[in-house]
Structure I
Amino acid sequence: MYEPSENTRIGLSYKPKSIQRVKGDHTITAITPLGIMESVYPDGKASPDLPETTLLSVYHKPFDKVAFTGSARFTRWGDSFKEFSMTSSATKAKGLPPVDYSWQDSWTFSLGTEYYVNDNLTLRFGTAWDQSPTPDNQHRTHRIPDSDRIWLSAGLSWRQDNMQFDLGYAHLFMKKSYIRDSVNTAGYNDHDTKYRAYSNMFGLGFQYDF
């Protein structure tokens, strides 16, 4: 973090790529004329990669009671999430190929403002555009029907002596997404589909300074 003045801060952070190793039960649920049937295979394995991210953020307080924030985050999905393979004796017996996601690198941009009501209470408002890494309708899947998102958020902080309470809320407007002529149709039944989705997120935090 670089602080050119007491009212301005610039931060840069980097998180490297990580590889997960997952083992557990692989449960397959089928709807048949006889009812719902489940088959459990105890040898399920997966190795999903999580991407590296680079985040640049800026804070500037031009007035006594008002400050502005902004950030840009770059996520290298293209280097880590080209396909997802979960294997078990069931997938090997059926010869199912890995799911082809071919995710691309993505960007997230955000803007926010803080209003300092007094020494105890701070109000926050913000918005963000979050780019989906899904390259096209052919590579979108029923498992992750992802799309571009617009964030609207609000929150507040209450500070008393050494304690601080934080409360936040965000609503995500997700662009309508489609699956068309999926490259994963064989064996996975990714038929033509339209998705409409949204999300509500709530956060509650507590800090204590020693």
Structure II
Amino acid sequence: MPQPERHPSTLAAIGLRARKGGAVAVGVCVEHGEPRVVLSTMLETGTAGDRLALEPYRLAADMARSPTGRATGEMTAIVAEGRRRQEQQAAEALRAIVDQLGAAACRPAVVALLVNRAGWITDLLDYSLAWAEHVPVAEALAVRDALRAASARCGIDKVELDEKSLPGLAVQVLGQPTVDIELRLKRLGTAVGKPWRKEQKLACLAAWLAVIQRH
């Protein structure tokens, strides 16, 4: 009996830009040298119905501190459980995105995670308790860690790209001026529709560069 014809999957990358509650996710493949946006969605790590996963550091910051003003055991436990839930939800959401790409005959070869220069923060709970303004930063950094764990759980390679230097890297890799790259990013969004704001464009660019470097 003849075997059904199989078409090779097109390599794709998933660009992720973390924020409270999840990440903007954009799947990009390159066909005949041209990028194509396959999907643009939200990868959720927490919802309003699950505050522990949505904002563990906010919940901890609103609790009474130890007599010395430091974190209590209860705070530490709340954050640990919240982050456990974030990692679980991130892995489930990433698998769903992989399935969506597969349905479009695309094989995700790499996750392109946007980062910034926050590697010096070693204890997010202590950091979030130092100043109220630190709490939203800690929430986003926790989501970023959940995305790292999700890519590992799903068995997908990961690259981390610094958001501030991304435009310069794009000029170098693509060999095009910034204005042309920005115009192409704007046009790429027409295939998936709104929202297509700065976050989506950055995630798209990260994925675009990552998948090109895999070809």
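What follows is calculated from the coordinates using simple rules that are stated; it is not laboratory data. On a predicted model such as this, the values are computed, not experimentally measured, just so you know. Cβ atoms are built from the backbone, for glycine too; each structure is taken alone.
Points to keep in mind about this one:
- Which of I, II yields 30 [relative contact order in percent (Cα under 8 Å, 6 or more apart), calculated]: II
- For 1, 6, 10, 12, 15, 14, 11, 9, 8, 6, 4, 2, 1, 0, 0 (P(r) over Cα pairs in 5 Å bins from 0, in percent, calculated) the corresponding structure among I, II: I
- The greatest value of Cα Rg over 2.2 N^0.38 Å, for residues 54-173 alone among structures I, II is that of I.
- Which of I, II yields -1000 [helix-only ellipticity at 222 nm (-39500 (n - 2.57) for each DSSP H run of 4 or more, over all residues; to 500), calculated]: I
- Winner on distance in nm of label points 7 Å out along Cα→Cβ at positions 14 and 158 once structures I, II are ranked, highest first: I
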